[in-house]
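Q: Scrolling down, you'll hit the structures one after another.
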Structure P
Amino acid sequence: MSADLFYLTLTAGLAVVLWIPYIVGLVTSRGMLKAEDYKTLPKGSVPDWVERANRTHINLVESLPSFAALVLVAHVTNTANGTTALAAAVFFWARVAHAVVFYLGVPYLRTLVFTAGFVAQLVIFWQIIG
């Protein structure tokens, strides 16, 4: 497996587990859902970190398709190289850092690590079209 595909796989795995803190936070703050709650989710406040956990997961779910498409296109068109491998690694680690700083509510740093992941995608894109 190429490094690009390896980091795509790790990123997909990260997306698979990022919902867990949100669900744990919901259950610990609101309790288990009752049968009637499945029709209309219960209203009520949850701790800020629970909301941030949800937003972290959603943010990765929104970014994953473009990253996956770029990595797969680079792989299929044989434009994957050391630069795309490095960019894929940067994207993955930036998303890990993004999750941590978003959960913790660290201002500004979240934007910086998100931007690092965005730039990594641009690098892969430029390698494909260049």
Structure Q
Amino acid sequence: METTIYKEVFFDASHRLLHYEGKCRNLHGHRWRVEVWLRGEPDSETGILVDFNVIKEVIERFDHQVILNREDPMVGCLEQFQPVVTTVGDPSSELLAGEIRRLLDAECHLTGTGARVTRIRVWESDTCCAGQVYEDQ
């Protein structure tokens, strides 16, 4: 029987929006909150759909990182001192929601669980989030 699980994970990271005219064009940080729902058939032996720690580990790849558009000229400068997570496009909440979903779906596929992300929300503050729903899968 299909089941749905939910996990909430926090991480701290900085980013900037290269193509945005406003304060977010400057490098700044957030305490990000990610809410994710996954659906699928639990393992017949364990009854577990996806280990909650696996979800946490995937999302925490962004913890204490600088996240930048791969075209950002700041990437080369910062990489002289630390790793930089790069994205195709500006690392907005909307883009990060899609990227985290892709990483979680890939991890589920790799481990053979067959689980899939059906909903995700990425909060960059207590009052601002972006989300995606994939209920029709």
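Q: Please state which of the structures P, Q yields 33 when relative contact order in percent (Cα under 8 Å, 6 or more apart) is computed from it.
A: Computing relative contact order in percent (Cα under 8 Å, 6 or more apart) on every structure in P, Q gives 33 only for P.
Q: Tell me which of P, Q gives -26500 when you compute helix-only ellipticity at 222 nm (-39500 (n - 2.57) for each DSSP H run of 4 or more, over all residues; to 500).
A: P
Q: Tell me which structure, out of P, Q, gives 0.8 once distance in nm of label points 7 Å out along Cα→Cβ at positions 33 and 121 is calculated.
A: Matching structure: Q.
Q: 2, 10, 19, 22, 17, 13, 9, 5, 3, 1, 0 is what came out when P(r) over Cα pairs in 5 Å bins from 0, in percent was calculated for one structure; which of P, Q is it?
A: Derived from the structure labelled Q.
Q: Given that FRET efficiency 1/(1 + (r/R0)^6) of positions 25 and 81 (r between Cβ atoms, R0 = 41 Å, to 0.05), derived from a single structure, equals 0.50, which label among P, Q identifies that structure?
A: The value was obtained from structure P.
Each reported figure results from applying straightforward, stated rules to the coordinates on display, with no laboratory input. What you see is a predicted model; the values in this text were computed from it and never measured. Cβ atoms are built from the backbone, for glycine too; each structure is taken alone.
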